[in-house]
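Next up: the structures, one after another.
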Structure P
Amino acid sequence: MHRRHTLILPVLVAVVLVCPAGSSAQETPSDTLLTVNHFLDVEAVGDPQLSPDGSQLVYTRRWVNAIEDRWQSALWIMKADGTRNRFLVEGSSPRWSPDGTRIAYVASGEPKGAQIWVRWMDAEGGSSQITRVEQTPGNINWSPDGKSLAFTMIVPEGPPKEWRIDMPAPPEGAKWTKPPRIVERMHYRADRVGFLKDGYTHLFVVSADGGTPRQITKGEWNLGSRAYGIPLGVGLDWTPDGKSIVFDGLMMDDWDTRWRESYIYAVDVETRRTRQVTSVRGVWANPVVSPDGRRISFTGFEWVPQTYKASDLHVIDLDGDNMTNLSAGLDRDPGNVHWASNSRSIYFTAGNQGSSNVYSASLDGEVRQITEGEHMLTLNSVARDNMAAGLRTSYQQPGDVMSFDLRRPQVLTQLTSVNADLLTDIRLGEVEEIWYSSSDGTQIQGWLVKPPAFDPSQRYPLILHIHGGPHAMYNVAFNFSFQNLAANGYLVLYTNPRGSTGYGTEFGNAIDNAYPSVDYEDLMAGVDEVIGRGYVDTERMYATGVSGGGVLSSWIVGHTDRFAAAAVRAPVINWISFAGNADITNWGFHRFDGYFWDNPDKWLEHSPLMHVENVTTPTMLMTGELDLRTPMGQTEEFYQALKALGVPTAMIRFHDEYHGTGSKPSNFMRTQLYLMKWFGKYGADEQIATDEEES
């Protein structure tokens with residue numbers, strides 16, 4: 001097996017590890033425990049794409065390149081039944097041509113960086129580099145006749161801006177500092193990117209045989225939803241006649257300062273004339289054209305000032321008439337949208353109470369769930385015969401490629417088992433779902449990961465782990481971090497407090513104009529629920545979280561002393577200073593009603609920094625030095641305040657990290673080890689020791 005072609009997710013959410021289908025901690029005979037070292041051997045998969053006739057499937061595998069401390073990817077191919085699974089080519093983002101004879105994909109090429117390639121899927125299997133562009137192409141999409149490829153790319157404005165000033169000429173041989181960077185936009189940086197290029201994202205079309213790309217859109221605006229001011233991706237699709245391309249974006253001069261706003265547009269490929277399809281103000285994105293070419297489906301919601309609103313699935317006629325909300329009664333966020341081949345219904349996924357399943361919506365608004373299960377299931381591609389491919393993971397199940405028939409979706413067929421070899425001999429912790437009552441009787445869902453040798457008659461240290469967002473959803477996917485902590489003798493509690501997604505608009509919007517607030521109460525009620533079971537050592541309880549979880553863990557130490565120690569990671573400490581320093585400036589300015597210079601009271605009231613005088617809990621802080629989402633200055637403000645008050649603290653500044661502390665494999669492992677090092681220093685030194693300290 002080509003072992004090292006695998007996927008690790010370098011993001012803030014849990015990394016998915018898996019074991020063979022049907023296994024559990026109790027059924028695994030081995031006493032081998034999950035260590036940090038195992039992270040280097042994790043494999044995972046992504047982006048499964050069925051051929052149009054449903055006979056073959058191409059997918060992405062990624063792996064840890066331990067030498068270069070980064071993630072690498074390759075494309076693999078198999079028959080639709082999972083046989084003949086084999087390496088295909090280096091690259092990512094595979095897309096089949098409409099006739100199934102070729103795939104387009106992205107891989108390194110000339111003159112530099114990522115380029116679009118096309119590979120013939122015949123016996124010869126020749127590959128051709130299609131683009132030779134200076135900027136990175138993305139969002140590749142075949143024309144219906146298979147002759148062209150649409151893609152997006154940044155169009156630079158030109159040389160960096162430099163104001164004309166009367167500078168004297170430098171002396172001969174002088175080495176003067178280069179001119180300063182001149183910034184005139186509100187959103188000029190993005191986390192994991194750095195300074196945004198001075199330019200705009202536009203649409204291009206290139207021959208599938210290669211050649212010079214033709215720019216289809218132009219102007220001082222961007223394709224793609226920028227609801228929070230920074231690039232969030234582009235949704236685009238061809239009309240079946242190949243004459244037009246629909247896309248999301250914001251064609252307005254003041255796009256940079258607009259808050260949560262985007263529209264659906266259509267452009268004539270030949271004339272390059274662009275028209276706006278949606279007219280209602282809102283956050284409209286992810287357009288997909290029906291196979292009969294009559295309608296466009298898209299997701300979003302009509303503009304509201306509140307913090308969170310669940311998106312809906314809409315359709316609209318190609319000419320902009322008859323906009324209809326198909327999923328108003330669902331109150332969940334739709335994703336992975338695909339039209340049925342008869343253009344009469346739409347398939348999509350939605351997260352609900354920690355799980356994700358496939359749904360269908362008819363054009364008259366009848367929504368029904370068509371897959372069942374406690375799992376996270378995606379819908380990545382649908383063939384002409386209604387066979388579908390996606391990814392599935394659950395507590396003890398692989399994050400692997402699955403296939404299923406949308407007409408008979410009760411049976412999910414697992415096509416890969418990329419981590420079976422790794423986890424066969426590892427004993428994992430049991431994961432238990434819990435529900436409990438919080439303040440005012442609100443029901444909260446959570447999960448408890450138990451040590452592999454759990455004995456309810458014993459008492460264990462407890463880690464409360466808090467998700468970010470804050471509008472996000474912890475779920476039933478397998479979590480390497482939590483299982484590794486459990487293997488070291490900790491109970492790990494993770495919950496979805498109010499503000500989380502997957503429970504409807506009212507639940508998610510409960511923290512509007514008041515964050516943190518009732519979410520803190522929900523977290524503490526969860527801790528009390530687990531304590532009531534009798535197996536928590538209340539002298540050894542710990543709190544941690546990243547981003548939004550960093551906000552709440554710093555809020556916790558300012559409002560209770562019941563935790564022995566805390567690890568605050570990538571936090572917001574001061575809402576006022578955060579608003580002007582983060583990459584999502586507009587998001588920062590809309591945390592509370594009105595600007596802070598008009599009425600700072602609420603901004604200060606909900607800033608953890610303003611409650612630091614109450615902190616007695618030993619508190620470690622961990623943040624990436626390149627973090628632009630919750631910049632290092634936030635961590636430094638809290639650290640210096642804790643030092644001034646004499647609270648035990650440490651600040652760990654991760655090199656080469658943007659938001660979070662785990663995008664690089666070595667830093668993910670360090671995060672795990674530093675957490676246990678800090679917690680062990682404050683009362684948890686009796687836990688099972690399976691991980692050695694980093695030398």
Structure Q
Amino acid sequence: MMLAMKEFSYVINKIQSVFFTVFIFFLPLFFLPITRDPVIISKFYYLVFGVTVLFVLALINFFISKKFVWISEPFTQVFVLFVLSLVLSVLLMSPNKMQALFNPQFGLLLFFSLLAVYYFAYYFYATANKNRFYFPLIIIASGFVVSLSSIIFLINPLKNMPLPANLTFLKTAFFNTVGSQIELIVFQLFILLLTVVELRKAKPVDVEISPRRKDKTILFIVLALVIGLSTFLEIFQVAKSVMSLNAKFNFPPINVSWYAAVEVLKNPLTALFGVGIDNFASIFSRVKDINYNISDYWQISAFSFSRSAILHILTVTGVLGLISFLLLVGKAFSLRKGSVNGDMLLFIYALVVLLIFPTSLISWFLFFVTLIFISHEAYLKQKVDAYEVHFHNILPLFIAVMVIGGLFLLGTIYMTGRTFASEIYFQKALEAASENNLKGLYENEQRAINLYPYNEDFRINFSQANMIVANNLASKKELTDPEKQTITQAIQAAIAEAKAAVSLNPTKAGNWIYLASLYRDIINVAQGAESWTVSAYQQAIALDPQNPALRLQLGGIFYLFQNYDEAQKLFEQAVSLKGDWSNAYYNLAWALYQKKDYVNAVSLMEKVISLIDPKTAKADFKKAESDLGEFRKMLPTPTPSPEGQPQIEQKSQNLQLPSPPPKTIEPKLELPKESSPEGAVQEGGP
């Protein structure tokens with residue numbers, strides 16, 4: 001009986017090993033078209049589910065063998081400190097703890113999964129002898145297929161093929177299975193460097209090469225050539241796009257990322273634990289300076305990640321997180337004792353990537369892969385202790401481990417399954433929206449929220465779906481009482497969902513901005529919406545003080561209700577925050593015109609004209625000239641039009657004055673007090 005159990009345990013162990021090999025090989029290749037991000041989000045859930053299967057197999061093995069085997073490795077202590085910093089950041093600082101758990105680029109579950117990959121790899125491969133260390137070969141093989149597929153997609157063979165709506169992304173020449181083009185290049189360069197390192201190992205200097213080693217060398221050379229070609233083509237395409245199309249990478253400015261990191265040090269609590277995982281956007285909005293409004297990114301209220309992954313660690317997890325990460329890096333260097341070999345070069349490369357680029361799933365995966373390589377080298381050079389704990393004679397403890405382990409795995413499967421299913425339904429809702437299928441949009445978004453009510457994007461999108469329902473009904477000329485009741489319910493539901501997003505993270509300006517815009521849209525429909533709009537915009541401005549668009553939008557509300565003094569103040573603030581924004585000057589000119597300050601109104605309209613390029617914005621240029629002519633008629637002594645071409649400073653935005661929402665219902669609907677910004681909303685849902 002004991003022999004049979006040992007054999008069964010051996011089989012389970014082999015299944016684990018084979019599954020792990022296949023699982024790692026497909027990780028860089030995996031994507032699914034059934035989530036809103038077919039690469040990153042799908043890859044995240046693939047990683048989590050793969051690790052869960054490995055733990056299930058490990059629990060089965062433990063049940064059969066009734067023993068636990070632990071092989072000592074060098075990073076456990078610093079891993080514990082690093083994980084502790086992440087957990088404390090989530091528990092103490094993150095407003096939306098569930099989103100912090102499931103963030104696919106820098107979330108708690110991501111790091112738990114990557115740590116599990118490290119330990120399983122160490123158990124299966126890193127403790128193997130030098131000739132049986134296959135883990136680098138798995139990574140290289142996967143990278144080779146990634147490179148081959150990227151070459152194929154650059155040829156764009158599916159360009160003219162009819163594909164379903166959820167597969168149209170396959171038609172783009174820039175699609176790849178890793179992520180963005182930058183992430184693909186980062187990954188391919190790592191694989192290329194790893195291939196060269198393994199090539200040197202396969203062909204040591206001053207050693208006679210056996211036929212088998214020669215074949216291996218030729219194979220590595222072929223792999224390196226294909227990967228190198230793919231990398232060159234991707235770099236060429238990116239450079240071509242930047243030069244010819246003036247394309248820009250959507251990276252947050254490094255100076256604002258630095259300001260955010262420094263800002264957390266000013267408060268003892270945030271200095272220690274950061275602002276919380278999945279909460280970078282809140283501090284970014286607060287610390288960006290007026291120079292940000294001169295950049296090309298000024299219309300982006302906030303970024304979700306820092307410019308540097310290492311700065312991101314400091315900002316969201318505080319000094320505790322940064323110190324634990326630096327201890328991890330220091331431990332890796334100490335294992336090499338000052339020497340630099342191929343594995344250490346790979347580690348340094350992974351560190352440079354984390355220093356230069358924003359945090360991403362693939363960059364952290366590469367970082368943990370290098371730790372596996374370093375652990376293997378350390379294992380070969382020093383004695384490693386292995387511990388076995390047998391549970392045959394301690395049945396209560398064995399049962400406790402099985403129950404706790406089983407419940408933990410069931411809980412993980414349940415929660416992860418629900419969030420993954422919610423992503424699938426949300427993608428179905430997006431597809432329904434593209435097909436103008438309002439029923440499918442509404443029902444699928446509702447299912448997504450029922451499964452996972454903690455996603456702020458889901459809440460905001462469902463709010464928009466409810467507003468579509470309300471607007472469609474309100475567009476009718478004659479409304480029946482039941483239709484008015486339906487409109488009221490739809491608006492209440494839209495407000496409730498928007499406020500739910502705010503309650504999930506009240507420190508994020510973007511949530512308040514959406515709530516304010518929603519209130520603005522129902523000014524002509526609901527009683528009290530004017531004051532609600534002002535209140536929500538004021539809260540958004542408090543969280544995003546350097547945003548000129550918010551000043552313009554709030555000023556527009558006062559302008560609509562003919563409070564030109566308040567409108568003028570806010571338009572002047574918008575101008576002071578962004579001095580090259582033609583639309584801000586345009587609205588300020590009209591506010592002064594309404595106040596009969598015609599001299600200054602003319603001066604400001606002339607400024608508007610000076611900011612517009614007549615070649616690229618003909619309609620705006622003519623509109624501003626026409627308004628200037630009308631303004632001059634109101635002067636005591638009309639001034640002649642300026643001669644020659646106006647000074648061109650930049651391309652304009654569309655010139656437009658505040659306009660009331662088109663839908664009007666008389667009498668206005670009376671919404672409950674809970675619809676106001678101050679109305680209580682239960683955290684996590686309406």
Structure R
Amino acid sequence: MKKTTLIGLALTLSMGASYGADTGGTSSTDPYLDTSTNGNWPGYGRTYGEQHYSPLSAIDGNSVSKLGLVWSLDLPPANSVSAPVEADGIVYTSTGYSVVRAMDAATGKLLWTYDPKAAEASGDKLREGWGSRGLAWYKGKIYVGTQDGRLIALDGKTGREIWSAMTLEKEDYRFISGAPRAFDGKIIIGHGGADAANTRGYVTTYDAETGKQLWRFYLVPGNPANGFENKTMEMAAKTWSGQWWKYGGGATAWNTFSYDPDTDTVFVGTGNGAPWNHKIRSEGKGDNLFVCSIVALDAKTGAYKWHYQANPGESWDYNAAMDIQFADLMIDGKPRKVLMQAPKNGFFYVIDRVTGELISAEPITRVSWASKIDLKTGRPVENPAARYPNGTTFIMRPGPVGAHGWPPSSYSEKTKLIYIPVIDQSFSYSDAKIDKAHWTRPPGDQVSGAVTSFGVPPDGKSPDGTTYLLARDPATQKDIWKVATGAPWGGGVLTTGGNLVFEGRYDGNFDAYDAATGKLLWSFAAQAPVLAPPISYEVNGRQYVTVLTGVGTSAGFRYDILPFPTDYRSQARRVLTFALGGTGTLPKAEPYTPAAVSDPDYKEDKAAADRGAETYIHCLVCHGIDAHGTGAAPDLRSSPIPTSAEAFDSIVRQGALVSQGMPRFHELTDQEMRDVRQYIRSKAAELRKVTQ
């Protein structure tokens with residue numbers, strides 16, 4: 001066991017953690033178990049171990065050429081990158097702000113729709129969210145989290161709300177975008193919100209039947225003056241310095257959880273520190289547990305068992321909230337029960353999921369911040385320049401979007417390989433212009449890490465950002481094959497017992513590869529970006545594959561590296577379902593060309609536009625850098641709204657479009673409103689010069 005992996009081991013043992021705990025009565029009939037023969041896909045990654053693998057094999061290398069569309073369902077403009085689930089012949093999706101739809105899996109007939117009105121209920125929380133990434137089915141119920149913090153249980157047959165539990169504080173900036181996970185009669189949920197507010201991360205578990213809160217585990221320590229919740233938080237506090245609790249600390253668990261019924265252990269992947277800059281957050285001292293970590297918890301009580309921290313003293317938005325996947329591998333001639341993760345930082349980790357011992361860690365892309373991971377200590381061997389000392393600038397590779405983001409990898413039980421959607425991209429980091437002695441978090445919705453970071457071309461000439469699908473042997477850490485998938489983001493991955501790998505691309509293709517060789521075997525023109533993770537399931541003896549199309553989250557906010565422009569209003573957001581023999585077609589989509597709106601009253605005012613650019617930081621993640629829309633929200637250069645002060649105010653400050661996901665920025669002054677309008681109109685004027 002590695003020392004850094006098992007800090008607090010004595011504490012763990014004294015708390016009575018048992019690695020041979022009762023599994024809660026699970027059996028092979030449980031559709032979440034790897035051994036289940038059920039053809040359903042009930043959870044985000046299908047199994048408790050989140051493999052994103054289906055053992056179904058009717059669709060294979062020989063038959064995939066006959067795969068065709070059997071039905072599609074158009075979706076309204078909103079985030080549509082979420083993972084669907086399927087159970088008992090019904091497909092469920094959660095798109096936009098957790099609007100749940102149930103469809104007949106064989107025909108696509110819409111059975112019911114449930115809208116929690118989360119956008120309207122979110123208040124300022126609406127500024128921080130991306131919409132829902134998924135949901136869970138468990139024993140006939142559907143579970144979904146909402147932007148405003150509710151965890152909701154629905155009747156899977158009717159869509160009737162059974163219970164609702166508020167998981168967050170009403171006035172904080174926490175929000176839910178991730179999919180709940182079900183296990184042993186419980187539902188676990190985390191939250192986001194550390195990038196733009198003083199947020200202390202935690203996870204909470206509820207009774208699946210009643211919604212009663214069972215336990216909560218905080219992921220960073222709070223103010224010592226208030227006392228610590230348990231010995232684990234007291235231990236973690238020793239790895240922090242200064243008054244970290246004033247910034248919250250971060251470590252939000254916004255995406256991933258896995259569950260091992262053999263040891264009755266829940267594994268939680270945690271996010272970055274808040275603010276990112278370690279010098280401000282913790283005086284540049286200490287590891288800051290449990291930031292950027294995998295934390296193992298007793299599933300019945302929430303008691304700490306062990307942890308592994310990928311980035312001690314994290315300072316670059318390097319989340320370890322990416323999917324955590326299980327495998328049983330032969331490593332050096334010995335059977336090992338492992339968990340695997342490719343977090344943002346560019347390394348791929350294999351860890352013993354019983355003891356927490358780090359087995360191996362090797363890069364999956366170019367890495368500049370560290371030379372290797374020391375297997376004796378479990379710690380990275382950092383490049384000292386990576387912490388941008390003394391006001392210097394460092395080119396970080398990977399950047400804050402990561403070498404691997406939220407679109408999940410997939411582990412195939414058939415090939416014993418893991419398939420990872422990899423991003424190769426760099427960012428520049430510096431805190432030269434940051435007042436570290438007096439820094440406070442900017443008001444409103446500024447994603448501030450107390451450090452300046454921006455995308456840079458590696459050669460100073462061309463945009464930087466490529467992606468590829470990587471097949472790796474986790475037992476040996478050897479790459480088997482990789483396929484370029486374009487820029488700037490690869491879709492989630494599905495593997496099947498038919499020896500296939502499915503992945504969508506930003507350019508609108510939905511592809512199937514030979515899992516052993518990477519040979520492209522089949523492709524479907526979805527006519528819109530395909531970023532959501534696909535699923536496969538069986539109904540009445542027929543195997544299906546379902547995936548969603550459309551842009552969402554921060555996948556495309558950098559217009560300079562997009563393969564083509566994407567329109568928020570007209571892009572084809574759909575649920576697509578395929579099966580052998582399918583003959584369905586889609587209406588032809590016309591290519592989108594941005595066109596600036598007419599603005600005869602516009603007059604250039606560079607000083608005002610420059611000031612407006614500072615205010616526009618509220619807007620860029622959704623509306624795109626330089627107001628170049630990328631499909632996640634409308635392209636403001638082609639919108640008539642900024643040309644009218646009254647219309648602009650009604651939406652931006654008064655909240656006229658809150659129900660459609662546009663937040664209200666009530667605190668902006670009249671001057672800030674004039675300036676940001678001027679900035680947007682100036683960008684439209686630039687586009688008019690090019691297109692007219």
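All of the numbers you see were taken from the coordinates with simple rules; none came from a lab. Here the structure is a predicted model, which means the values were calculated and not measured. Cβ atoms are built from the backbone, for glycine too; each structure is taken alone.
With mean count of other Cβ atoms within 10 Å over residues 317-324 derived from the coordinates and found to be 28.0, which of P, Q, R does the value describe?
Numbers: P: 12.9; Q: 21.6; R: 28.0.
Structure R accounts for this read-out.
Suppose P(r) over Cα pairs in 10 Å bins from 0, in percent works out to 3, 16, 27, 29, 18, 6, 1, 0; of P, Q, R, which structure was it derived from?
R
Between structures P, Q, R, where is mean projected area of the Cα convex hull in nm², for residues 61-268 alone highest?
Q
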